[in-house]
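Some structures are shown below for you to check.
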Structure I
Amino acid sequence: MKPSFSTSEVARFCHVTADTIRKWAGGGRIRVFKTPGGHRRIRREDLIRFLEENSIPIHDDLIESAAKILIIDADKAVSAMIRRFLERCPTPFQVETAHDAFEAGRALALFRPDVIIVDARLPGLDGTDICQRIRTLPEHARAKLLSLVSAETANQPAAVRGLDGSLITPFSPDDLRRALARVGLEIG
C-alpha cells in the first residue's frame, strides 16, 4: 500500500484540481509534508482522515484489504504463537510484534494497527496503562484493544481499563478467534 500521495493524486481522490489541494495545504485544511526536492506529499492516513472529516467518499485504492494486528508481549513464544495462528488463517492479516515499550512505540507510529493485543503483565510496565495511553492518541482512536490477562485479573471490567476486550491466558486458537470476533475481526 502506497504510504503517501502527490497533490495530483490527492486531487483525483477529492474530485478537485491539484491547485485546490495546494490551496487547502497552504491554508492548513489538509496536512502535507515536503520531500527533500520540495514536492508536497500527503500521507495516506492524513488523506483518509481529511476525506472522512469532509464526507468525501474514500476511493477503493485507499482501503487496505488486510487488517493490521500488533501484538505487544514480552513473551516471544506467545506472540509467535498468535502470529502463526493469524498467518495460517484464510483471512488476510498483517501482523507485527513488539516485545518492549520501545518496539511498541515504534510499531504504533509506523504500522498503525487496527487491533492491538497487549499483555497486561509486561515486565516493568503496566499493560493497562499502555492501553489507556494508546486511547489518548487520536491516530489510534479506532484501534481495538485486547488485553492478555491472567485468570486472577480477568474479573476486572474491560471498560475500566479502556479495553475493547480481553483474552484469558492460557488460551486456545478458538479463544483467540472468539476474542477477535468480539472486536469485529472475523476469521474465515
Structure II
Amino acid sequence: MTIISPLKLFHKKGQFGDYENKKLEDLVKISEINNLFIIQLVQYKSSKVQTDSIDGLKLSPTPGKVEYNEKTRVLWNGPKNWLIVSKDKNINKLISEKCDDKNFAITDISNSRAIIQIKGYEASEILKKGCPIDFDNFKKNNCAGSIFNGINLIIDKIDDTPETFNLFVLRSFGESFYHDVTDSALEYGYNAI
C-alpha cells in the first residue's frame, strides 16, 4: 500500500510572495515533512510504573519540554501524555518493550497528521499572525498545543538559529492550515521546498 502525502496536491515548490531582490538563503523555507512515525503515549491514572526512558530519552513531566536525540523527539503533550516523533521505523517496538499495555495506551497516529516545517528568521513572525503563543519566549526544544487561525496544532521548536518549527495538524485540516501558513508568509517571501 502506498501512503499518500497529506499535502501532495497542494504543496507547490518554488518562491512565492515578496521574494524579489532577496537572497534565496534569506527566505523562509516551508516544507512538508514525511516519513515520521508519531506515537501517542498515555500513562493510565491507575499506573504506578515509572518508565525511565524510551530510545534513551526521558519521558519528561515538565510542561512544554522536548527531549531529543538524532532520530527521536519526545514532546510533552499533557500530564502523563507524550508524543514520540521519530525517523526510526522500529520506534513502536521500542515503546512496546518499555511500556506494557496494562500501564500505558500506545497509539500510532502517524497517518493522521500533516506536518509542515517552517524555517527562517521570520518564522515566528509568520506564526504570530495566527497563533496566540508568546514566541519571543518560546525557545529551542519547547513544544505547545495551540491554534493557528482556529486550527488546532502542536508546535515543536527544533532550533533557534535560524528559527525552525515543526507544526502538526490533523490530516483533514492539512490543506487549510497549509494555505493559512503560506498566506501569512507572503509578506516576507518564502521558498517552498
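Here, each number is a calculation from the coordinates, and none is a lab measurement. Keep in mind that this is a model prediction, so the values were computed, not measured. Cβ atoms are built from the backbone, for glycine too; each structure is taken alone.
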Of the structures I, II, the one that -0.47, -0.72, -1.07 was derived from, the read-out being log10 I(q)/I(0) by the Debye sum over Cα atoms at q = 0.16, 0.20, 0.25 Å⁻¹, for residues 67-130 alone: I
helix-only ellipticity at 222 nm (-39500 (n - 2.57) for each DSSP H run of 4 or more, over all residues; to 500) derived as -11000 - corresponding label from I, II: I
Test item: log10 I(q)/I(0) by the Debye sum over Cα atoms at q = 0.09, 0.12 Å⁻¹ calculated as -0.34, -0.60, pick one of I, II: II
Answer label among I, II for the case where distance in nm of label points 7 Å out along Cα→Cβ at positions 27 and 171, calculated from the coordinates, equals 3.0: II
Of the structures I, II, the one that 0.90 was derived from, the read-out being FRET efficiency 1/(1 + (r/R0)^6) of positions 35 and 179 (r between Cβ atoms, R0 = 35 Å, to 0.05): II
Origin of the value 14, where relative contact order in percent (Cα under 8 Å, 6 or more apart) was derived from one of I, II: I
